[in-house]
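Enquirer: Each structure below is given as structure tokens.
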Structure I
């Protein structure tokens with residue numbers, strides 16, 4: 001299900017070249033010759049700006065000449081997948097991140113730019129809504145403001161988790177376009193207060209439904225805001241807010257508007273997109289998609305399946321998996337496959353056994369297993385109209401109801417709440433996998449269940465860091481791939497050197 005219409009005329013209205021908050025990055029030109037103050041006074045034009053604020057969600061997989069799929073960039077630092085590729089120099093900064101030796105000259109710059117592009121566009125919408133005055137009804141205006149503020153919090157959340165101490169601005173900058181860098185804890189305090197304000201207004205629906213006049217599925221919902229809030233509170237270990245985060249999780253549960261899909265495999269099929277388990281996804285499409293290497297920011301599909309699928313692929317005779325060729329990045333670790341119990345249906349969905357289905361080129365760090373959740377299938381880019389590599393239609397699952405249940409279980413344990421209810425929530429997820437045993441609700445068991453449930457979904461690394469398990473889990477391996485141990489100084493990545501240089505002495509490098 002592909003929802004939220006994209007208005008291509010405005011999607012590239014803002015330059016995305018960001019160096020130290022440069023003026024190119026902040027300048028917006030409307031897609032007409034009208035002055036910007038006149039253009040953004042109508043309802044339709046402000047709505048275009050709102051849709052354009054969603055668009056940077058789609059960019060990180062390939063933008064600014066880098067592959068930065070947001071689910072992969074944290075998972076390569078954890079213990080479920082390898083970076084892979086042709087060699088250690090293929091997407092070298094991935095391998096440096098995996099070994100905790102990232103450096104500011106060769107690091108993840110694309111995601112930094114994408115997320116600040118999102119922040120900038122959100123700030124624009126908030127400004128333009130004021131310009132439109134009575135041309136937008138009060139109810140619609142409140143909804144648009146709430147969506148925009150939650151989106152901005154989401155972009156800042158990603159910047160905060162990866163870099164911590166970041167330039168922070170809630171209104172777009174004027175010359176000389178330099179934002180104050182604030183400490184990670186202050187970033188958190190600002191974003192969480194913003195989220196609390198939006199949530200308390202209660203103007204967003206728990207779940208969007210399409211109407212006869214408008215496609216709504218895909219917009220930020222109250223449930224998405226709750227999930228973002230819980231993610232931040234739990235990562236910060238903000239015990240004073242655990243109770244509030246728990247109440248939000250239980251509000252989602254008690255709303256009965258979401259549920260687990262009966263089959264784990266169905267979650268990652270096209271038919272499972274925006275299903276009853278989905279709280280928030282990033283939409284991609286192949287239908288007449290024109291995203292290309294020359295126009296990577298144009299709305300369309302994603303390159304993620306091509307990246308993570310076996311290279312030089314040839315299916316066995318009679319194989320019905322539908323898998324097509326990839327580039328051999330992100331092989332799933334052998335230990336990940338072995339971690340699943342016999343009968344756990346998540347194993348074969350998560351770990352595509354390439355040797356059982358065909359032949360392929362065994363590239364660096366090969367294990368024979370690839371991330372089945374987003375594996376490249378020929379049916380998923382067959383309707384694209386530009387470049388097949390960039391236009392797979394696999395939506396990226398950001399928040400699922402399974403995580404709501406596991407968040408609630410963990411928060412109940414951490415707050416000394418109903419142990420039986422925590423166990424019920426945990427085992428709803430555990431037993432959906434096909435396993436019939438009952439698991440006690442302890443922090444260790446919940447974190448272990450999260451690992452099995454969310455491989456390749458960008459959750460594991462943050463779980464290890466926030467639970468103080470990173471220093472004992474992210475250690476040298478027996479293969480010689482990871483030779484360094486994670487330490488607290490590795491929590492925040494180096495800020496790209498180009499940003500340091502452009503900031504005229506106003507940015508302090510992280511002590512990585």
Structure II
């Protein structure tokens with residue numbers, strides 16, 4: 001039986017609860033449901049947070065993977081929860097967790113439950129909260145890995161994706177399909193085609209030169225062959241302001257995805273609907289980040305080698321920081337200790353390094369962009385995260401995962417007459433900044449550099465001169481901003497807590 005898709009309230013919330021002398025004091029909406037669920041029971045599938053405050057008792061739970069971004073501050077029997085760090089900051093002054101930020105600066109993601117702010121936690125699994133006159137109970141858990149059927153993995157993958165899309169049958173809300181030249185969106189697209197489900201619109205955003213891809217051309221071919229509407233979106237050109245807006249909306253959890261600003265703008269012009277997001281397919285099926293070398297090092301307990309494979313050197317970025325902000329350079333021993341503690345928490349899983357990246361990187365830095373930034377007024381729906389499918393992927397044998405061809409073979413089964421449509425290759429140059437766009441971006445970059453106090457003064461000037469020198473090759477300004485975004489993130493974060 002197919003579960004019913006239930007969509008929650010859009011927007012942000014904050015709730016506060018405390019227990020004093022046997023009395024529960026609660027502030028906020030007494031009932032809340034954000035995200036989406038597939039069913040009503042306590043173990044419902046989906047990506048959500050929901051709570052109810054009744055009869056002097058609060059019960060709150062999130063989805064089983066903790067995909068829906070929620071944060072909590074706890075002090076003894078007082079608890080504050082929100083999906084927005086900005087709302088939390090309006091109620092409680094925040095200070096930076098410099099060690100956590102330093103790890104983020106090095107790795108590009110936070111570890112475990114840590115965030116950029118002291119005491120503010122992002123649950124690393126399903127959060128369950130119960131508050132009554134007797135006190136406050138908070139627990140966090142992750143699903144145990146199940147055994148996978150060893151027969152015909154490729155067909156199982158096809159069948160499970162088909163099942164994951166069934167809750168969309170009969171939906172009256174508009175369906176939107178972000179379509180690239182990669183495997184994850186292709187998997188969803190082909191499964192929709194097989195099921196007779198037609199998105200109201202597919203869309204693809206371009207990139208800026210010197211970056212290359214032919215995603216738009218590939219997506220247009222797929223849509224032409226299936227008589228679907230395709231919207232090509234120009235690349236974002238206001239790279240500084242879009243980066244800063246993205247940081248705020250994603251609660252400073254990612255340094256990526258500001259390129260998706262045109263997508264959010266486009267979806268804001270369309271009727272609110274459901275966005276079919278390919279989150280999780282890559283890291284759990286056929287990742288370019290998780291390598292066989294990492295897997296071998298983990299099982300050989302060669303921890304020094306594994307840390308080196310995960311934490312690449314970052315000396316050039318470090319050299320830009322002023323003496324006052326050297327705390328944002330993580331000590332190598334501390335980094336190794338923190339990394340190993342988190343890596344070893346996945347001992348006993350089928351593919352521990354893939355699990356490490358899923359729970360710490362993908363779940364924290366990628367899913368949040370889909371939920372809070374990329375979808376405009378619409379709701380992100382994650383087919384790869386439906387319970388049976390994600391449990392299957394969690395248990396995928398390493399030999400298949402590291403084969404480099406498993407997901408491709410699955411797509412060959414699904415493709416039918418669309419098998420001749422290629423995947424993207426890095427052949428098509430991205431959009432080029434116009435002179436007006438370049439001039440505007442140079443001014444924004446220069447202003448940002450000169451006011452970024454985490455950077456050494458002489459390097460601020462050097463950065464401005466480097467930006468101005470791109471007048472002879474506008475692509476170089478895009479490359480510089482791509483490098484600079486890590487330093488821009490730190491500067492914005494420091495200003496945020498002033």
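Enquirer: Quick check on the output: 22.0, 66 is Rg and Dmax of the Cα atoms in Å, derived from one of I, II. Which one produced it?
Expert: Numbers: I: 22.0, 66; II: 23.0, 71.
The correct label is I.
Enquirer: Something else now. Comparing Kirkwood radius over Cα pairs in Å, for residues 242-457 alone across I, II, which structure shows the greatest value?
Expert: Values: I: 18.5; II: 20.7.
When Kirkwood radius over Cα pairs in Å, for residues 242-457 alone is computed for each of I, II, structure II gives the biggest number.
Enquirer: Which structure, out of I, II, was distance in nm of label points 7 Å out along Cα→Cβ at positions 74 and 274 derived from, given a value of 3.4?
Expert: Values: I: 2.5; II: 3.4.
Corresponding structure: II.
Enquirer: While we're here: Which structure, out of I, II, was distance in nm of label points 7 Å out along Cα→Cβ at positions 58 and 186 derived from, given a value of 3.6? Each step should come with its number before you reach the end.
Expert: On the way: I: 3.6; II: 4.7.
Working through the options, I get structure I.
Enquirer: So if we calculate mean count of other Cβ atoms within 10 Å over residues 34-41 for every structure here (I, II), which label has the highest result? Spell out each step's value before the answer.
Expert: Numbers: I: 15.1; II: 17.8.
When mean count of other Cβ atoms within 10 Å over residues 34-41 is computed for each of I, II, structure II gives the biggest number.
Enquirer: Where does the value 19.3, 58 come from, among I, II, when Rg and Dmax of the Cα atoms in Å, for residues 66-305 alone is the thing being computed? Display every interim value, and only then the final one.
Expert: Details: I: 19.3, 58; II: 21.2, 62.
Of the structures listed, the value fits I.
Enquirer: Figure out for me which of the structures I, II the number 2.5 belongs to, where distance in nm of label points 7 Å out along Cα→Cβ at positions 170 and 370 was derived from the coordinates. Walk me through the numbers on the way to the answer.
Expert: On the way: I: 4.6; II: 2.5.
Computing distance in nm of label points 7 Å out along Cα→Cβ at positions 170 and 370 on every structure in I, II gives 2.5 only for II.
Each value in this text was obtained by applying a stated rule to the coordinates, not by laboratory testing. Predicted model only: the values in this text are computed from it and were never measured. Cβ atoms are built from the backbone, for glycine too; each structure is taken alone.
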